[in-house]
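Please treat every number below as a calculation from the coordinates, not as lab data. Quantities reported herein were computed from a predicted structural model and do not represent experimental measurements. Cβ atoms are built from the backbone, for glycine too; each structure is taken alone.
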Structure 1
Amino acid sequence: MKMSPQEFLDWQSKRITLLAMSGAGKTTLANKLPKAKWFHYSGDYRIGTKYLREPILDNIKRQAMSVPFLRDLLLSDSIYISNKITVDNLAPVSTFLGKVGDPAKGGLSLQEFKRRQNLHHQAEIAAMNDVPEFIHKAEDIYGYHHFINDAGGSVCELDCPDVVETLAQNTLIIYIKIPPTLEQTIIERAKTDPKPLYYREAFLDEKLAEFMRLKNYASTDVMPPDEFVSWVFPELFKSRLPRYQAIADQYGYTIDANDAATVKNEADFIQLVANALGSRP
């Protein structure tokens, strides 16, 4: 979706998709928009509560079954297990993704890790394809005129042009670009606190083989999970940036993460987006 700054300002039902790397301030920016006026759609929340809900619960139950006390209670239907996913707490989704590596250190076998990666891939596609339906429901049922889609950090990895086309047809795509001055900060933060992530399979295969050669690991089953995640994040970061930029160049607009960080309220956000539309040739 393309428009002039004035067309955007006059747009009575603003619909925006925010794209960015994790750590760029995407969710923080979205939260500056009042929830009384804007319907907030979280791709990761939709993934966890709809498309990965059952696999996530199965994973929790599998862990509980390894504890004799909980096993007996589960088998006798004496306890009920559920998760408490919220927009601000997506830990169950992250925990389900897991990390490939030594099972004794909490890692997953490569086969199981790839199975979960594939489930997440399909779930993210489905969650983004749900955006048009939620735009309609937000207005038709709840009376929201404005819609913000806080897309997951791995949308650029999906290799599914139809998803981007759907988002572009129904929303204004805004990419929050991380300036070079912040890149190393985000990389260092991710390396010191390694979190489960989604990887394109071709990228995973290439980098995993490189890591194992470098560290002389004969199998992923002896590989420390956190060590691989910390090592691979800078490579993942570099690989995602041009993918995000290509989406923005073809379908949307780019704003600077430093500028996004100065936004204090809805009026600031609207002006920031309008400026981005006006600065593009």
Structure 2
Amino acid sequence: MTRLKTEWIDYMLEGMNSYNENLKSRTGFDLKSLVMDTFGISEQRYDSYASKLLVAAVPVTQGEGIIGSFSESVCAIVRSMGFRTFVPDETDVDGLYSAILVDADIIYMADDTRYLAFSRDNGSFGENNYSTALGFIMVLRAMMKRADLDISKEKILVLGNGLVGEEAVQILLGHDVDFDMYDKDPKAVEAFNRLETGKYVLSSPDEIKNYKYILDFTNEGEWLKDEMLGENVIYASPGVPLSLDDKASERLQKTSVYDNLEIGTAMMLGEILKTMP
């Protein structure tokens, strides 16, 4: 999680109501309903989980250390979905021990390499790279559906074949969604080509303007300029940092969803809830 900065996530402490309202205006879902729809969880079943499960976000100092407000922001996200949450005063293993002592049912933890949530009850877990990829695919699908478009019948462009992009590729392949790929890194392109998917790899960023439906998993800020994008674009991205320049972000305001932490964190919870009776 080292790409995150404190100033990118501080707003979550007080701004989750606004976030959920904005997400719903673009997709028809807030985080709770997005999870229910993705994993086929009824509202009655979901509310039962929310009423009885306690969620902890344990601060971790390993590696580059704590990102300010990270654990508190995780709790704010999960709390906005109806769950009880807390952050232990202690960190690392001692923080995990504290979470166990108070019978936390689900525990979130992140270091420089991995961001996980796991269930103490059945050992199930949600991993952020996969959950983020799945979440933004579902968000793009929802935005397209609101425009009377079926993601399974359209061509998607995937930007970036890194950790999250690789997960997205596997999900899209598994659901027979047609897509092309672009990455400026030759090693990432080589890794994608080794999959032998038969999918087209863009030879130049100039070709991006030919696509209307974009999943962006790159991690360079403001490289995707407004003039590089075509008309009527629907865009979804984790945005760590956001690829769009200010002009593109303004133009796509009503047809884009991007965030730094929320959707991936919510889908991690969903991965656990789907395994519960």
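In table form, for the structure just shown:
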quantity	calculated
Comparison of 1, 2 - label where volume of the Cα convex hull per residue in Å³ is highest	1
Given 21.8 for mean count of other Cβ atoms within 10 Å over residues 39-46, calculated: source structure among 1, 2	1
Computed -17000 for helix-only ellipticity at 222 nm (-39500 (n - 2.57) for each DSSP H run of 4 or more, over all residues; to 500) - originating structure among 1, 2	1
Value 2.0, calculated as distance in nm of label points 7 Å out along Cα→Cβ at positions 31 and 175, assigned to which of 1, 2	2
Which of 1, 2 leads on relative contact order in percent (Cα under 8 Å, 6 or more apart), largest value	1
At a computed 29, 21, 16 (semi-axes √(5λ) of the Cα gyration tensor in Å, for residues 79-190 alone), which of 1, 2	1
Which of 1, 2 leads on FRET efficiency 1/(1 + (r/R0)^6) of positions 87 and 103 (r between Cβ atoms, R0 = 35 Å, to 0.05), largest value	2
